[in-house]
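I've put the structures underneath this note.
What follows draws every value from the coordinates through simple rules; no lab data is involved. Please read all numbers here as calculations on a predicted model, not as lab measurements. Cβ atoms are built from the backbone, for glycine too; each structure is taken alone.
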Structure 1
Amino acid sequence: MRNLATLVLENGIIFHGESLGIEGSVVGEIVFNTAMTGYQEIITDPSYLNQIVILTHPHIGNTGTNLIDMESDKIYIKGLIIKNVSETSDHFNNQKNFIDYLKDNNVITITEIDTRKLTRMLRKLGSLKGCLYTSNKENYYTAYKKAFNFDGSQGFDLVKEVSTKFIYQHIKHDFPKKIFNTSNIFQLKDSSKIHIVVYDFGVKRNILKLLISYGCNLTIVPADTRAKCVLKLLPDGIFLSNGPGDPKPCVYAINAIKIFLEKNIPMFGVCLGHQLLALANGARIIKMKCGHHGSNHPVKNVLTNKVIITSQNHGFTVDLKTLPKNIQITHKSLFDGTLQGLSLKNKFAFSFQGHPESSPGPHDSRLLFNKFINMCIQFKQNN
């Protein structure tokens, strides 16, 4: 018999369930992820900082966990909500049972609640703050107060909490196996000389793996690295990574991007990096009702009319009404029409709101990495 766990929402609604054994309480913004696979990638994604995640797929944990599927060096979610968790694991890569993995990482988890009811509530009312607790030291009234008073993510800089604190390098032989076919990119005599500077706003490991699979050398820099420092590294391209929360407080990154645009160095932004590129060009960012979190989101390329299925994880979006004339819309969501991709006219810069690196999710949008590498090679050949 497992211990009791309780979830109290900021609107006063309460859910009772079972705990996996970790005692304590956490407070955060509650979001739901509709992916059917990839639970380990989801909970180790730094973009989920300060969030309590609902996994809407009803049965989680049957493939266990391993070191390969970690998107960072630790779990970043505040808490986890699952309908049912598997007691056993069966997969050739399995190294540790999912329940033991959560316990070892002190993740407070509630199971055996109606996740469908909670998800439908969030879809109707929008994102809600909540307090999840398993300890006898907590009660409904203190939990409700914590949930109601939680500041959330809007207006706060969460990026510096997940970014690297120092500059480091990855070279191509770190990941010698080609992850996907790159035969349609331009060829250089020594492609390893393509040098990409990656701004770490909470970068996922699969982004680094994919860039390395092209034969690039990577230099990963902290989120607040000044433009003049990056320019001294002589990059052939700059990658703006994913990250948590509201991009508007990241003024240091926006200022750096403006300088890179003046130099016309190739830039590719993903998720939060996409929003920062838009902000640097004068667009505005707005908070979404309940965000996009999952790996089944259809996105349309408005230039080619081609539809791709994408992986998504964001609670903010670029306001379409504020786009300046130098921005061209390239992609839109077929769920709600929100902006999913943009490119800058007469500049080597573009971005995508979804996660083309997937992990988890479909690989449809990975061709965007081809586009970026092509830009970097052209830039190198002309300079």
Structure 2
Amino acid sequence: MKKALVHDWYYISGGAEKVIHSFNSVYDDFEHYALVDFLDEKDRQFILNGASVHTSFIQNLPTAKSNHRKFLQLFPYAIEQFDLQDYDLVLSSSASIAKGVLTTQDQLHICYCHSPMRYAWDLYHQYLEDSNLKKGLKGFYAKQVLHKMRQWDISTVNRVDFFVANSKYIARRIKKIYNRESTVIYPPVDVNRFTLQETKKEYYLTVSRMVPYKKLKLIVETFNEMPNKKLIVLGDGPDYKHIKKIAKSNIELKGFMEADDLKVYMQEAKAFVFAAKEDFGIVPVEAQACGTPVIGYNAGGLRETVKDGETGVFFDSQTTEAIKAAVEKFESLTFDANTIRENALRFSTERFEREMKAFIETKYKEFKEL
């Protein structure tokens, strides 16, 4: 079985790239394709075992390294230029355009779908607002591009033989947008690295890239109103300077943190606070693997990974009042660190790799028997 693995792009090591790392653990002979590849050598070793990536012409465009997304209107054309006709299996890892590669009736195409492209569908209006593109000439152009992206996205649905969703939440989105059924296989979480610690310290923790939809600003504003409660914020991103400016003395922003240091903060936190609406959300599961309960927004994939009152506490709206009430509720309850960790073990890396391998090989066998 000659195999190609198509990912949207490589420029950071995030949740989707942890999935790629696991795919490479299942099969060590993928040929890799992506629109661009700007990984540093450390990330390349972890994600791709040092393998090279076939990239599109976008790789060589001016300023692509600093902002490849500005070439969004070229993505469909670029992804269709990959010649994959020699492969038996094409596995796409798609939150944007990877699923749109061209294959033939003699090839099996399985898409691990992190989400249908968010900025064109469910986050469309939020994306325009956050980018100040609601009106004006630039706004008109952006809306036209995204309209065409939606049309292209729908036109490519039947290029995929089987969809795998990273959560039930995303399976519903795939059904809504693409009218396709999917199999849910939760992403891999390295629960063996995030080990249990029962003794906790007196601080709350949040960890995230500092971009608007992650709602770090909301969490900081909430703890600004609770000066007797300490909050530690880990992460970096475009919103860092603004959030640091508004944070009061009970809040510490520590910026980017290496993995080993991040783990210690997760192990020692009394609770992990999470206010984003995520498709799955790997970091809250990592926190639970440390025996740390989650105070989280009752939406998206978090509803599948946190058990309210047992491994954490939910709040129902992204407001300071709701988060404050959830913190107060949390402090009135008692949590068992071992129970919290047991819940996280359901999402282990080994489980993911076992389920993906079985799914791929079953579908490939059925495909060859047709």
(message) Matching task: 25.2 is the computed value of mean count of other Cβ atoms within 10 Å over residues 45-52. Pick the structure from 1, 2.
(response) 1
(request) Using mean count of other Cβ atoms within 10 Å over residues 253-260 as the calculated read-out, with 20.1 as its value, let me know the right label among 1, 2. (result) 1
(request) Could you figure out which one of 1, 2 the value -6500 for helix-only ellipticity at 222 nm (-39500 (n - 2.57) for each DSSP H run of 4 or more, over all residues; to 500) was computed from? (result) 1
(request) Assuming 1.07 is Rg/Rh (Cα atoms, Kirkwood Rh), for residues 109-244 alone as calculated from a single structure, say which of 1, 2 it is. (result) 2
(request) Rank structures 1, 2 by distance in nm of label points 7 Å out along Cα→Cβ at positions 93 and 205 and report only the one at the top, that is, the highest. (result) 2
